[in-house]
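No lab work stands behind these numbers, since they all come straight from the coordinates. Everything quoted here is computed from the prediction, not taken from an experiment. Cβ atoms are built from the backbone, for glycine too; each structure is taken alone.
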Structure I
Amino acid sequence: MEYNFFGPTKIAESLRAIAAKFDEKIQENAEKVIAKYQASTDAILEKYGSRLKGKTVALMVGGLRPRHVVPAFKDLGMELVSTGYEFAHNDDYKRTTNYIENGTIVYDDVTGYEFEQFVKGLKPDIVGAGIKEKYVFQKMGLPFRQMHSWDYSELIYGVLSY
């Protein structure tokens with residue numbers, strides 16, 4: 001079993017999938033929770049989505065993060081141009097392909113230099129990667145989201161001032 005609590009679409013899907021394993025009362029309560037937060041979720045998506053729609057994202061993360069965070073970027077109307085892993089299993093790649101569009105570049109265990117070259121060529125609007133990549137892209141003037149150690153106070157910290 002794998003659930004995803006990144007982004008409103010996947011949160012709702014995961015709550016429903018978990019509730020489906022229980023009785024109707026729990027399923028009804030899950031729907032109430034989803035409904036309770038729908039208006040505030042819609043307001044956030046409208047507030048940030050209008051500025052982020054069509055913006056592009058390049059990721060370089062590990063494990064299951066690509067398949068978990070890509071739908072959250074899609075909820076904001078953003079497009080993934082590339083993603084990759086610092087470490088992954090064959091299963092990670094197979095499962096990630098369900099979340100990316102045809103033509104999205106997928107790289108495996110690239111060096112910092114190689115990732116920098118991908119970003120220079122693809123010209124994404126925001127980069128999501130680890131702490132060691134953070135400063136390179138900030139020096140390039142690119143908005144950056146540190147994706148490995150959730151060290152910021154808000155999930156969308158990297159795009160608030162975009």
Structure II
Amino acid sequence: MDPWEYLCFKVYRLMSKIYIKKFIISKDDIDVNLHLRDSTYVDYANKTKWAYFRENGILDEFKKEKIGPIVFEMNIQYKKEIFLNEEITITLWFDYISEDFRKWRLTSEIFNKDGDLSAVIKNFGSFIHLERRKVVSAPITVQATISKLLKNI
């Protein structure tokens with residue numbers, strides 16, 4: 001990451017409204033090693049992302065404008081185990097959006113019951129027009145809704 005991109009990353013993280021969601025781990029989430037299955041980290045991060053979009057009106061804007069978010073790349077770092085019946089906390093924020101709202105990066109951090117960082121998931125993506133099936137910049141209405149969320153409340 002070049003110095004400018006790193007600075008943008010830090011500024012967006014500080015300016016973004018951080019969304020928080022909690023979940024309880026069920027037996028269906030556990031693998032043969034008796035800890036949270038690797039793909040389930042992504043499942044919970046995605047549930048958090050869609051809740052964030054829904055609760056902040058972004059999902060309604062997506063529907064009106066016939067666009068949706070798409071992920072081109074996802075990076076996951078696993079740090080600590082999570083076990084059955086633990087309550088986990090997931091934080092989510094936009095840490096980068098290009099000037100034309102064509103590219104974005106969302107970061108999710110997953111914390112175990114003790115508050116230890118268990119995983120970091122970074123999604124790099126864009127928006128797709130659902131009828132034309134082409135990558136597009138977010139329409140002005142979506143930009144306005146997301147811009148409000150990027151301000152510190």
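Name the one structure among I, II that mean count of other Cβ atoms within 10 Å over residues 66-73 of 14.0 was derived from. For mean count of other Cβ atoms within 10 Å over residues 66-73, the value 14.0 is produced by structure II. Hey, semi-axes √(5λ) of the Cα gyration tensor in Å, for residues 58-113 alone derived from one of I, II reads 29, 15, 10; which structure? Here the read-out was taken from II. To which of I, II does the computed value 19 (relative contact order in percent (Cα under 8 Å, 6 or more apart)) belong? The read-out comes from structure I. When helix-only ellipticity at 222 nm (-39500 (n - 2.57) for each DSSP H run of 4 or more, over all residues; to 500) is computed across structures I, II, the figure -10500 traces back to II.
A value of 13.4 for mean count of other Cβ atoms within 10 Å over residues 90-97, calculated from one of I, II, originates in structure I.
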